[in-house]
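Alright, structures below, take your time with them.
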Structure 1
Amino acid sequence: MTTTRVGHDVDGAVRLAALVAGTATADLPAATLETARTDLLDTLGCAIGGANAMGVPQARALVLEWGGAPVASVWGSGRRTAPPDAAFANAMSGHALDYDDQHPGICHTGVSVVPAALAAAETYGVTDLREVLAAIVLGTEVADRISVAALDGPGVTGWLLTPLCGYFGAAATAARLAGLDAARTGHALGFAYVQASGNGQSTLDGALAKRMQPAFAARGGVFGAALAGRGLTAPVNALEGTRGYFHVYHRDRYDPHRLHDGLGDSWLIDSATYKPYPCCAWTHASLECAVELRDLGVAAADVVSVDVGVNAQAYASAGTPLPRRYTRAPRWTRSSASRTRSPRRS
């Protein structure tokens, strides 16, 4: 499906920037702000749990060793550093256990948006929690709109939507907390685009870089918003331009109506869910089956083999055994189902 901006006369990035800058906090539903609070707390909890996960202490130590203006908190360290670097360290710990939130469009949005929000709030002196929650709602809307508009998932394209869209969400969040107007917020989104990256090869190789990709997004978003705030410019037709995001990354396979229609009528953060198990969500159905079998008294010695049927996207994302060097937290369908030991979190 090749698309053009049918019925839309401006780039989606311009419209999203106007939404971020122009939405009054008072106009956001109380229930939606409460959902943002839940997402914030979930991200913080995941980050606490992942603070000592493989690779996280080393990356955090490097960030603190190199230093910077002591502005934003590095969670769990009692220290502060430059805001982009704090967002990076915090997002990495939040993503390390594969326990972070789930949003429409195969996107774990909170792990980039929340660290960007808290780093930006400290940077710009925002102490009103409602304003921070509003920024999370709006940044999430940006990331999730871009994510759900894509017609092909990571199993087809090779791009991971969590970091790709996370750059835009983090930039929008930071721009909101910086008090940028719509024009400068548009440039912040443009800076997100010129940095945007994130692919699935780290996952297939069992590399620790997988847990760092949303962290790069958080850092890039905070930095991009700061650049826009200083008057630097970036592409404003960042999403639907001739060489914009949807053409370059998705070969024009996207639905412009999912990107444009109904902006501000409802909020995609209200569709967020939270993982019962610390592993890829594609494995959770098989995990539930394993738990039920265990609870029925079926012992491992009674099982000769198990066939798990999944869709193509699930198989591409979680159907290949992960190299043992990766992490103690299981990701793949076969290893997750075979290693189930503890009950799901409620």
Structure 2
Amino acid sequence: MLEFLFKFGKFFAFTPPSLQIKAPTKSEKIWAFFIIFFHTVSLAIAMYYRAGYYSQYIHLNLVITAIIDSSLYILNIYIIVVSLTQRSDWLILIQSLGVTKKRTKFWWFLIFNLLFWTVIINMSYTFTTLHSWEFYKKYSNEYFLLYVQFLTSVLVCTILGKLKSRYESIKGVLIYHISRARKFNKSNFSLVFLQSLKYDLSVLKDGVDSFNVIFGWPFLLIFIFVSLQDLAYLDSFFKLKNPTVVLSNFLMMAMITLEIAVPIWLCDLVVLESEEILAASYRLQRYLNDKENSELEKFIKVAKANFPKFSAARFCLIERNTLYKIFETVSTVLIIMIQFNPDLKRNVN
């Protein structure tokens, strides 16, 4: 799955061409420049056609729309630049994943693609019916940008799933040795296996740090995009009376929200596995004598020192309550928009 995503990402220039990470070639740099040029020109053309439409917005809506468009564009450019300039971090990250027994099912990728394009085609049909082919002049460039954002989210989820499996395997080793230690009942019990676990935890921490370098800013940009785009969709629900358009907007809102909700959930699961490693270590202490406990204490210190932390460009830690904070912020801004927009307030009432 991961190897396929890299081959797929090579076409869009947002990943190295393969899992065998090497310095970028001249052809890779040229292709990346072409994709950046394509994004820039297509956005400029789209902005030209949207100018009249945007001129009807009130100031707050115009600012929100500008940030939405900018965050999506910057995300697509940034991940291309990172794929070229941060190859050392890509190498550390891929090496830290190792070989996991649990493999991601390829058909999940096909299902997600089918869902993505079903929502996109439904939206295209709905708005083409209302605005004819003018819709494509204004928004056809976003198909490419949104799809790369979707693929980035899938890539992040795949990597996080593999990181979770690695931490899960370490926990499994500890649980296995807990069952063995019960039989020894504080008599001599070999803790040689802890040396390899210490090394694994150190490698995984390096992998998480490289993950934060590569995907920290994309996380933040997707946070911004999803938050404000959800806000725009919620705002539209109070204005629109066409049920087909409302349904189309709702499906789009659900899809892009999942693009950030699932990665946040997986980050939390990785942290949870690390907490369970510490819990298993403390359980193992019950069955060891003083000499063995001193060795285990060293392992616990290493586990704490290498505890994984995910961050969005170091602005905030990515935790389960991050989703709550996003929804809280969206709700607060929506209330402010309702209060300061007489037409919107009248529709709500």
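All of the numbers you see were taken from the coordinates with simple rules; none came from a lab. Since the model is a prediction, treat every value here as computed from it, not as a measurement. Cβ atoms are built from the backbone, for glycine too; each structure is taken alone.
Assign the value -16500, calculated as helix-only ellipticity at 222 nm (-39500 (n - 2.57) for each DSSP H run of 4 or more, over all residues; to 500), to the correct structure from 1, 2. Don't jump to the answer; show the numbers that get you there.
Numbers: 1: -16500; 2: -29000.
Source structure: 1.
Can you spot which of 1, 2 the value 45, 24, 16 was calculated from, given it is semi-axes √(5λ) of the Cα gyration tensor in Å? Don't jump to the answer; show the numbers that get you there.
On the way: 1: 33, 24, 18; 2: 45, 24, 16.
This value belongs to structure 2.
Where does the value 30.1 come from, among 1, 2, when mean count of other Cβ atoms within 10 Å over residues 83-90 is the thing being computed? Don't skip to the answer; put the middle values down first.
Working: 1: 30.1; 2: 16.4.
Only one of 1, 2 returns 30.1 for mean count of other Cβ atoms within 10 Å over residues 83-90, namely 1.
On FRET efficiency 1/(1 + (r/R0)^6) of positions 195 and 291 (r between Cβ atoms, R0 = 25 Å, to 0.05), which of the structures labelled 1, 2 is highest?
The structure with the largest value is 2.
Which structure, out of 1, 2, was mean count of other Cβ atoms within 10 Å over residues 19-26 calculated from, if the result is 15.6?
The read-out was computed on structure 1.
Assign the value 32.9, calculated as mean count of other Cβ atoms within 10 Å over residues 171-178, to the correct structure from 1, 2.
The read-out was computed on structure 1.
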